Structure P
Amino acid sequence: MPNILEPETPRLRLRRWKPEDKTPFARMNADPQVMEFFPAPLSRAESDAMADRCAALVEQRGWGFWAVECKGICPFIGFVGLHVPQTQLPFSPCVEVGWRLAAGHWKRGYATEAARAALEAGFVRLGLKEIVAFTAVSNTRSQAVMHRLGMTRDSFFEHPALPRGHALRRHVLYRLTLGAWESLQNAAGISKIRKRRCAGYALSLPSGGS
């Protein structure tokens, strides 16, 4: 059996799937707002089958699209993680980082926070040299997350799983190499040190008049 990775952040836990995740997952996958940039909302049977596939891959590999739990707030808000696309894409083989969260949990930074944990697991624990992300050109929300993760827009392509002429067929690819990720971590570490030093300096200033 592989060692199952379950990354955590201050607010979130990326974990193995549970049977009770299926009902909120199906509700999420039936929401037209959540599924705006996918071909169609999923039926309950389709959603359950996807949950089973995600769960099985995590168990087989030790990683994958993890169920996401918001600590102390909600036991299931969606999925975030790493995946090897089965569709033959112009840049295959690859490992992608991806996410899908219930609309009620948007605009709180959860996707970015969880995806950063997934990237760290991929680069540090799995030894990956590059991780990609892709979405429909019109999906600017996901592209904003990719930018926040430090990923670089690489190219456009036609997604082969969608028919010619489909409004979502044109996709955009983002990439993040191990070297670029390490540079981001180094920069973030330096920034934290500077903030701590500035905070310490401010605390040491005498109070009172001029």
Structure Q
Amino acid sequence: MEARIERVSGAVNTWIIGDDEGVIVIDPGESADAVFEVVGDREIDFVICTHGHKRHVAAAFEVASRDGAQVALHPADRLTWREAHNKTEPDIALEDEGRFEIADVTIEVMHARGHSSGSVCLFCEELGVLFSGDVLSERGPVPHEGYFTDFPRQLDAIGTNVLTLDPDIRILPGHGDEFTVATAERRFDSWVSAGPDGLLDGDDADKAE
């Protein structure tokens, strides 16, 4: 069966990728019930977290435990992860160029540190999409709780992992609506020029994520 992508909207975007039989849940957010409503009776094979911030991972084990799925996180975000799950560790340590398969597609892991040390993007070439987590949204690099952890490195991650892709690739972010690599490329210089202070001074709905 052909894979498809579905979105669960909430405090963060949760993305469901799979077919009528099995799915992977990306960034489960805070509500397992909202995820289950979209997943239905399909098997949850993996829960992948693009980074360890609480609002993105709070429901990870509740979602995973329904079908005995494994939870994946980059090990560089283990400390952040413990703010939400201080007694339970992820099952899988994400690695750069690691791969997950679901339905008829493959998801490739791209380590993209900056927003956090363990932030990753997830690229699916067959569907022409990049799940960007909080590496960037349509408004630019995403801060956390009103500041940028490492703004230069986050810009570098965007340049290395995002702008090198085909311009038509759809970017599915952790917050806000989807956009394309071409859109990010057009706006990149303005993000660089604005710098962290300029971006934080704007009306940025992602400040506290």
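Annotations for the structure displayed:
- When mean count of other Cβ atoms within 10 Å over residues 27-34 is computed across structures P, Q, the figure 20.1 traces back to Q.
- Origin of the derived value 17.4 (mean count of other Cβ atoms within 10 Å over residues 67-74; candidates P, Q): P
- For -11500 (helix-only ellipticity at 222 nm (-39500 (n - 2.57) for each DSSP H run of 4 or more, over all residues; to 500), calculated) the corresponding structure among P, Q: P
- Origin of the value 0.50, where FRET efficiency 1/(1 + (r/R0)^6) of positions 107 and 139 (r between Cβ atoms, R0 = 25 Å, to 0.05) was derived from one of P, Q: Q
- When Rg and Dmax of the Cα atoms in Å is computed for each of P, Q, the one that comes out at 15.8, 48 is Q.
- Each of structures P, Q was scored by FRET efficiency 1/(1 + (r/R0)^6) of positions 19 and 83 (r between Cβ atoms, R0 = 30 Å, to 0.05); the highest score is held by P.
- Winner on distance in nm of label points 7 Å out along Cα→Cβ at positions 51 and 163 once structures P, Q are ranked, highest first: P
All of the numbers you see were taken from the coordinates with simple rules; none came from a lab. The structure presented is a predicted model; accordingly, all values stated were derived computationally and were not measured. Cβ atoms are built from the backbone, for glycine too; each structure is taken alone.
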